[in-house]
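> Below, each structure is written out as C-alpha cells.
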Structure I
Amino acid sequence: MSAQFAWGLLCIVLSALLFGFMPFLSLVAYSGGSTPLTVACSRFFFGLFFAAALAALQGHKFALRRRQYVQVFYLSLAYALTPLMLYSSYALIDSGLATTLHFIYPLAVIALMALLFHTRVSKKQLFCAALALCGIAALYEPSAAASQGFGMFLAAGSGVVYAFYVIALRRFDLREVPVFVTTFWLCVMAAAELLVLAILSGELALNLTPEAYLAELALALFVTVLAIALFQRGVFCCGEIYATLLSTLEPVTAVVVGLAVLSETLGLTQLVGIILILLSAVLLTVPHRHHRERAHP
C-alpha cells in the first residue's frame, strides 16, 4: 500500500467521523435554544468565513463565470434543503436512525438517473435497492407515533434531495473550480436562502446559550468545511470506490454516538434495518473484480 493511498484512506475515515458527529452537535444546539432552520443557516453562515479564509490562504480567486454562478445557485437549493430536512428529523427520531436513512442517497442517485436520463439499472443495483427497502421497512414501527413516520420521511427525503445535488454537481462545469471556492459560494447562497426562510417562518433563534453557538461553529468548521475537504482529498488519493465504501462509517459513528452520548436505544429490528441499509450501500459501490484491480494503486 502506497503512502498516498494510505493517506487517502485516513482522510476518508476522518471525514466520515466528522460527519458522524453532526447529529450530536445539532442536538446540542437545539438544547441551547436553536431550531433546525437556525442550525442549518448558521452552519452555512459561519462556514462561508472558514471557506473564504482557506481559499484565500491557498491564493484562489473567488470570481466565477456567469454560467457557474447560476449553476451554484441551483446547487445551493439542494445544498440548503438537505441539512434542513435532516436536522428536522433529529428532533423526531433517533439521530443514528436518521443518518442511516439519509444514506439511501446512493440508491436514490441510481433511481433518479434511470428515471431522468434512462440509464441502465443492473441486477446488482436492483438487489441493493431491495435490501435498502427491506431495511427501511424493518426500521418503521406501525404502532409508533405519527411523528416517527414523518421523521423517517424527512431523513430519507434528505437523501433524495442530496441525490439531486450529486447528479447536478456531476453535470455542471465546476470541476476546475477549487473546492473551497465552490464551498464558499454554496455557503453564501444557502445561508441567504435559509435566512429568508427562517425570518418569514419566525424560526430564527438568536438568543442561544454559549454551548449552542459553539456547536453551530463546530458544525460550520468541522462538517461544512473540513469534512468536505478531507473527503475530496481522499477521493483524489484512493479513488471514489474506496471513498464511498469508507463513508459508510458516517452512520455507524452517528449510531455509536447516539447510544453512548445521547442515551438513544436500538432494538434488534432497528439494528437489522440499519445493517441492511449499510450493506446495500457497500455492495452498491463494490466493483467487479477487474474494476477493483484497476482501482487499486
Structure II
Amino acid sequence: MASMRDIKRRKGSIQSTQQITKAMKLVSTVKLQRSKAHAEQTKSYFSCMYDTVKSMIVKAGALDHPYLKTGASDKKAVVVITSNRGLAGGYNSNVVKLITRGELAEQKENLIVHAIGKKGRDLLARAGYQIAEKDYSEVIEEPTYVEAMKLAEELLKSYMDGEIGEIYLAYTYFKNTVVHEPKLLKLLPVSLEDVTDGGEEGKDAEADKAMMNFEPEADEALNLIIPKYVASLIYGALVEAVASENGARMQAMDSATSNAEEMIGKLSLQYNRARQGSITQELTEIIAGAEAIS
C-alpha cells in the first residue's frame, strides 16, 4: 500500500493538472463561441455557392471543360485540415483516418497531401505519405478568404498544368457543439454524378432539367465560378474546422477535469484510510507499552 506521503504527492500533482485542464476548458469555451458564430454566419454563403455550381452543372448537361474532366495525371491532391495543437480528443486522428482508412487508402502512392495543421502533417508524414513542400499550418490559426484563395489558385494551376488529376478536401464538419463529423469532399473535377449523388438533393437536381443560358459562354462562366467555388469550399472548411477543434478541445478538457476530480476523491479516501490506520497503529503501540510498564 502506498504511503501517506506518496498519496499526498500524487493528489497534489493531479490537482495541479486539473487546474490546467479547467483553464483550457474555459479558454476553449470562449474560442468556441466566437468560431461557432463565425461558422454560422458564413455557412449560408458557402452553401449557396455549392448549390449554384450544382445547378449550373445539372442544367447545362455535358460540357467539355477541363474543370469537369479528370486530369491526365494519376496524382491526387488532398487538402487535409487539422490543428497545430493536441489535447482535442480524437479530432486530429479522425481526419487522418479519412486518408489512411478511407476511399483513398489504396492510392497512397498517388496522393500529395497539402497539410493545413501540424498534427495532421506529422501523422501523415510518419505514415509515409507525400507531403507538399509548402507549409500552410499557420493558416488554421486565423483563417482568411485570401489565404484560401491563394491555396485554391496553386491547386488549380497544378490541375491545369497536368501535375494532378483530382483534388480532394478532408476536414471536420461542425454540426453542433458536441457533434463534429469528419468529411472527405471531391473538389475537382466537378461531375454531374457528384452533384446529383444521393438523398433528396440528388432527386431535386435530377428533376430540375430546365435549360440554362450562359452569359458569357459556358466555358467563360465556369472559368470564373469554379475557382471561386474551390476557394469558397476551402475557406468554409477552415471555418468549420476551427469551430470543431475548439468544440472537441472543450469536451476533452471537460472530461479530463471530471476524471481528475474522480481520481482526487479516490486518493482522498485512500489518504484518510492510511491516516486512520497510522493513528490506530500508534494507539495500539502506546497501549501495549503502557500495559508492559504496569
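> Quick check for you: by Cα Rg over 2.2 N^0.38 Å, for residues 123-226 alone, which of I, II is greatest? Intermediate results must be reported in sequence, preceding the final value.
On the way: I: 1.43; II: 1.35.
If we compare Cα Rg over 2.2 N^0.38 Å, for residues 123-226 alone over I, II, the biggest value is for I.
> Can you tell which of I, II yields 44 when relative contact order in percent (Cα under 8 Å, 6 or more apart) is derived from it? List each step's numbers first, then the result.
Working: I: 44; II: 32.
The structure behind it is I.
> Something else: With semi-axes √(5λ) of the Cα gyration tensor in Å coming out at 27, 26, 19, pick the structure among I, II it was computed from. The partial results should precede the final answer.
Working: I: 27, 26, 19; II: 57, 19, 15.
Derived from the structure labelled I.
> Let me ask something additional. Matching task: 1.6 is the computed value of distance in nm of label points 7 Å out along Cα→Cβ at positions 27 and 43. Pick the structure from I, II.
On the way: I: 1.6; II: 2.7.
Structure of origin is I.
> Please compute mean count of other Cβ atoms within 10 Å over residues 19-26 for structures I, II and give me the label with the greatest value. Intermediate results must be reported in sequence, preceding the final value.
Details: I: 24.5; II: 15.1.
When mean count of other Cβ atoms within 10 Å over residues 19-26 is computed for each of I, II, structure I gives the biggest number.
> Assuming -22000 is helix-only ellipticity at 222 nm (-39500 (n - 2.57) for each DSSP H run of 4 or more, over all residues; to 500) as calculated from a single structure, say which of I, II it is. All intermediate terms of the calculation are to be shown ahead of the outcome.
Values: I: -25000; II: -22000.
The structure behind it is II.
> Can you spot which of I, II the value 21, 11, 6 was calculated from, given it is semi-axes √(5λ) of the Cα gyration tensor in Å, for residues 75-114 alone?
Details: I: 20, 15, 6; II: 21, 11, 6.
The read-out was computed on structure II.
No lab work stands behind these numbers, since they all come straight from the coordinates. Quick caveat, the model's predicted, so the values are computed rather than measured. Cβ atoms are built from the backbone, for glycine too; each structure is taken alone.
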